[in-house]
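Pasting the structures in now, so scroll down.
Here, each number is a calculation from the coordinates, and none is a lab measurement. Everything quoted here is computed from the prediction, not taken from an experiment. Cβ atoms are built from the backbone, for glycine too; each structure is taken alone.
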Structure I
């Protein structure tokens, strides 16, 4: 990949991450996540069940909090 485009893409995603961190919302509560709270809804946790020891692939999150939760 052309380094110029890679760097521009990385810069854009870094800016998006900064916006998400500085803007608390129901969907993106980064500060709450960093304090140990999950971003997943109760119905999502119920449907997934216990995932301890399992390999998972999550393709639906542009930001990563759902995957990390």
Structure II
């Protein structure tokens, strides 16, 4: 990760759900292309110790180490 936001949908204008820190790990399950042809990954991100909270959403492929 390079500090890109996780969003509600796969477009830059969608609301931000969470912003993991640089180097944080997200787990992806599938990807989609938006109307601009950009690849987005659907990810899961878990935060917290003891009682973790899980965030789900979309992250632009340029913000992860996986390829576009």
Structure III
């Protein structure tokens, strides 16, 4: 159960990091919407990450309601 809680904490940490980065990116680029930037950032992490990072990013996307 402890490993599952560690995974949940990791998912929430990634969610917060991606949300923070997306907000900062939207402030500096007027043409992008927050949802588009959030989707792009998660997609990049999924494509470039190892198997564990892909799982964490899929879970983060689900937590954030990203399709």
(message) Looking just at relative contact order in percent (Cα under 8 Å, 6 or more apart), which of the labels I, II, III belongs to the structure with the highest value?
(response) III
(request) Kindly point out which one of I, II, III the value 0 was derived from, the read-out being helix-only ellipticity at 222 nm (-39500 (n - 2.57) for each DSSP H run of 4 or more, over all residues; to 500). (result) II
(message) Taking distance in nm of label points 7 Å out along Cα→Cβ at positions 21 and 53 as the criterion, which structure among I, II, III has the greatest value?
(response) I
